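Below you'll find the structures, each written out as structure tokens.
Coordinate-derived values only; no laboratory data. Just so you know, these numbers come straight off a predicted model, no measurement behind them. Cβ atoms are built from the backbone, for glycine too; each structure is taken alone.
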Structure I
Amino acid sequence: MESIIGNSSRDKLDDIDRHIIRSLRADGRVAFAQLAEQLKVSPGMIRQRYNRLTELGYLKVVAVTNPLMMGKRTMAMIGIRTDGRKMLEVAEKLTKFDEVVYIVVVSGRFDIWIEVFCSDHEDLLTFMTEKLAKVDGVRETESFMHLKIVKEIYF
């Protein structure tokens, strides 16, 4: 994974950059003209800054869906223990499953944490028994069902 922290002065964020980022995090559809008015600069400057922030990797433009509206009513975090030598291989194999929306290799009790979205409990059971349990290198799993999402932000 590439670092987003650059060494050149071109890569440093200033107050305008930080304002653009904060504003886009609050409303990804905010108009450049509106940002320009807030900052008392030209819309062209905002467009240039936005393009630079995107090119350098500070910003990534994506559409975020609501899993509940998409029919994914069962969500879980799953801790996975692996055969140590196969940890990264297992993580790579997990990227192929549509149900998996988040994968992180961690230290501690588990080697990998994944977050999965399924349509219902039966779908989750099928994922766990027909897909996850059959991945070579997976030794043990422990599931944690989402009961309520209290806070969800995207950086």
Structure II
Amino acid sequence: MSKAKNKKNSKDLSPKSNKRLADNRYARHQYEILETLETGIELLGTEVKSIRAGNINLRDGFCLIREGNLLLHNVHVSIFNNAGSFFNHEPLRVRRLLAHRREINKLENQVNKKGLTLVPLNVFLKGSWIKVNIGLGKGKKLHDKRETEKRKQSEREVKSALSRY
């Protein structure tokens, strides 16, 4: 009877284990995100430990599609300190993202036709899996950035005025 209780409790914990490990706020500033996709990522053992510790930088990252594979470039995963140099990984190596073939083909068509780009938005835990959200983005011009900043500022002013009354 107590074992059945434990099983029920372990199922309840799985949705709560979604934890954001890294965020790329710069991508949302530089690009207008049109579509997002949740993908898995192919990692080495020391990379997993380092990412779980929060030692990942997405700022300069981008994705390319080569030979039908979705590849993550220029994402820095720091070296894991508690492992020897033989077992550690290269910090800026190219990592493969895991998505369905039809999703990759759809993204490839959009990138080729419209001149859009793929950028990593955030890295998070989903259960025990490390996932990456990538976004299909269109580069913002300077006037678009100013317009976005004005809109955010006006929303903040409205929110503060409403909270006073």
Structure III
Amino acid sequence: MQNHEFTVELAHGRARLWALFQRYDLWKEYAPAVLDVEIVWPGDAAGNGLLRRVVYPLPFGRRGESFELVKNVRPEEGYDYLMLRTGLSGTLRLERAGTNRTTLRFTERFELKRPVLRWFEAPIYRFINKKNEESMRGAATWLDRHPEFRPDLIERG
């Protein structure tokens, strides 16, 4: 079983980050952990029950695919998700850290079930963790480069 926790402070407010994270069509512009994303089922008005298909890079040029069920959505605060095929689960939390500052907390738990794959579990997971961390930082960089994206959500003060 692998457990990964990542915390980073980003120079953008929760509302603006949340708005970007809800734009699945933009994920591959800022997230090297995402090659493609498709909404299979939109869930309810808050996004609970949303089912997304995510294609992501793996080592040696390979690709992985996951179907992720989003639950426990709290707009502008975070959500949990479950990868249906693998049982990997994760949590994304956004905490206000000041004007236009957010502490992002990301946690994932992962375990390969097939014994032969367990040999590769740690290196594969290190690769995925690195890509996930780059993606979270990439969201902030993307917002820096796109001041036209939801300027109404930039906090004044």
Entry that produces 45, 26, 19 once Cα extents along the principal axes in Å, for residues 77-132 alone is calculated, selected from I, II, III: II
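With distance in nm of label points 7 Å out along Cα→Cβ at positions 109 and 125 as the yardstick, tell me which of I, II, III scores highest. Spell out each step's value before the answer.
On the way: I: 2.5; II: 3.8; III: 1.2.
Of structures I, II, III, the maximum of distance in nm of label points 7 Å out along Cα→Cβ at positions 109 and 125 occurs in II.
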